[in-house]
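The structures come next, written out as structure tokens.
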Structure I
Amino acid sequence: MFTWSLTARFLGSFSNFVFSIVLGAFAMGVFWYYYPDQFLTLQRSTSAVREWIVARAWSARSETIFRFLLEDRQLLLIVFVLAARFLLGLLLLPIKALFVRGL
């Protein structure tokens, strides 16, 4: 019983993570398809944010590590994942409040 609950909790959190990534990628693709000019602006802004983060590096070694690890697409995907999860949470909050009372 204890092992089943750990497995269920792991699979629940893992599926939530995968769903978040897929939802963010889908939102990014839809935004790119319908709003290409704004998407280009977002890409440029993401590039500026990446440069701002890398410029804060303390040494040349840390700057090369940050430049290797941070890509514009990764930062843009993170933004879309967070925005999609936030909007989904706002949409589901009233529905959850209807069904879960007294908590």
Structure II
Amino acid sequence: MASDQINRILEAEQKAAQIEKDTRIQADGIIERARDQAITDRENTLRETADKVRQLRADFLASDEKTLSSVRERAEESAKALRAKATPNMDSVVALTVDFIVGKG
């Protein structure tokens, strides 16, 4: 009887040790899968962020180009308006300048 109890205790200890070992193996597997998933998630996040940055930069450059084009267009219109105002007076300005240089003025 005592040997039966000792055998049952030894058997229970072996089962407990096996359960502990199996649990440790499962835990290690869970940790490894979690680590792998974290690496994958990090890589995906970095890739998505880089894609977003590229898109934002492209959008900014396109917007910047539109703004620059608009500013150039307005500057050209202003220059045309100034030329249109100045052209009719050009002959008299040239004549006055020539007179001044030759000493008639």
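Laboratory data are not the source of any read-out in this text; all were calculated from the coordinates shown. Computed from a predicted structure; not experimentally measured. Cβ atoms are built from the backbone, for glycine too; each structure is taken alone.
From I, II, which structure was semi-axes √(5λ) of the Cα gyration tensor in Å, for residues 8-47 alone = 38, 4, 4 calculated on?
II
Out of I, II, which structure matches -31000 when helix-only ellipticity at 222 nm (-39500 (n - 2.57) for each DSSP H run of 4 or more, over all residues; to 500) is calculated? Label of the originating structure: I. For the read-out Cα extents along the principal axes in Å, a value of 52, 38, 24 was computed from one structure; give its label from I, II. Structure I accounts for this read-out.
Once distance in nm of label points 7 Å out along Cα→Cβ at positions 24 and 88 is computed for every structure in I, II, the highest value turns out to be that of II.
On distance in nm of label points 7 Å out along Cα→Cβ at positions 32 and 64, which of the structures labelled I, II is highest? Mind dumping the intermediate values first?
Working: I: 3.0; II: 4.9.
Largest one: structure II.
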